[in-house]
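Following are the structures in question.
Since every read-out is calculated from the coordinates, none of them should be taken as a lab result. Please read all numbers here as calculations on a predicted model, not as lab measurements. Cβ atoms are built from the backbone, for glycine too; each structure is taken alone.
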Structure 1
Amino acid sequence: MIDRDQVLHVARLSRLRLTDEELERMPGELSKILDHVEKMDELDLEGIEPTTHVVELQNVLREDVPRPSLPRERALAGAPDVADGGFRVPSPGGS
């Protein structure tokens, strides 16, 4: 059974803020999930091919082929702030 300290540890690693109500509820819910995973470990999967999807996927994107693009000068023409041949944007810190 997962305890409150383990939930707090995982929450810190995940950078999640949990309410007191969530901290009370999570040990039971996470324990149930782990119980289900343990049950799946009991399955005989001999000869079963591993899959990432239950249905076959098909790539619907076009082939990536290089081609001429918008000239840099034209792309930067309407930019409010240009530096070193590119767009200058505010730093994440705001300064």
Structure 2
Amino acid sequence: MEKQKLTGYRNLSQAETDLINEIKAKGVELGALVEKLFDHARQQLEQANAHGAATGDFTEFQRLTDAEPHHWVATGATNLQQGLMALTRAVAQPTTF
């Protein structure tokens, strides 16, 4: 089977392909960590809400609402994705926008 060339990309060496595969593997690891962080933030909110419903004290729920951990996990995830893409482009060195 003939290797097809992508527009704007050059043929990569085996070392470059290995580097990109290493970046992609780190992306999988980081994706799993991000999911754990989303789960943690969700569990915190659920526990604080349940505590508030049981006791009438929503202080912790309000603190979490103000801190927006889910927003910051999402922001971190986006920045990690951008970083991984930048690293991939650094290796692949495409000439297109």
Structure 3
Amino acid sequence: MITNFRGKVAKDIWEQNQSNSLPRNMWVRANALLTIMHSTSSIEDLQIKGNPPDIRRHKLKGGLKGNWNVTIKLPWGITFKFKDGEFSEVKIENYH
């Protein structure tokens, strides 16, 4: 389950299914990933092949250590913290 958002883009996609910052062709995929995150308590569920494909789930390093990322479409991704079945500090960003 998503417990909180960190950033306007992720919140806008979740609440309004649109964003002024994220390119329009990524809105559906971003919303699908957020929906999967909100409906599960397992990080492994994000890796289900085919729904959606090629998310490149991985732990981040450096200044973002302790966070995870799933790819919407490079260079855009959803970064978040995952602990005890909850996704927190969920943010959509171009972090590369």
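For the read-out distance in nm of label points 7 Å out along Cα→Cβ at positions 56 and 80, a value of 1.8 was computed from one structure; give its label from 1, 2, 3.
3
Can you say which of 1, 2, 3 returns -12500 when helix-only ellipticity at 222 nm (-39500 (n - 2.57) for each DSSP H run of 4 or more, over all residues; to 500) is computed?
The correct label is 1.
Here percent of Cα pairs over 17 Å apart has been calculated and equals 42, so which of 1, 2, 3 was it run on?
3
Looking just at relative contact order in percent (Cα under 8 Å, 6 or more apart), which of the labels 1, 2, 3 belongs to the structure with the highest value?
When relative contact order in percent (Cα under 8 Å, 6 or more apart) is calculated for 1, 2, 3, structure 2 comes out on top.
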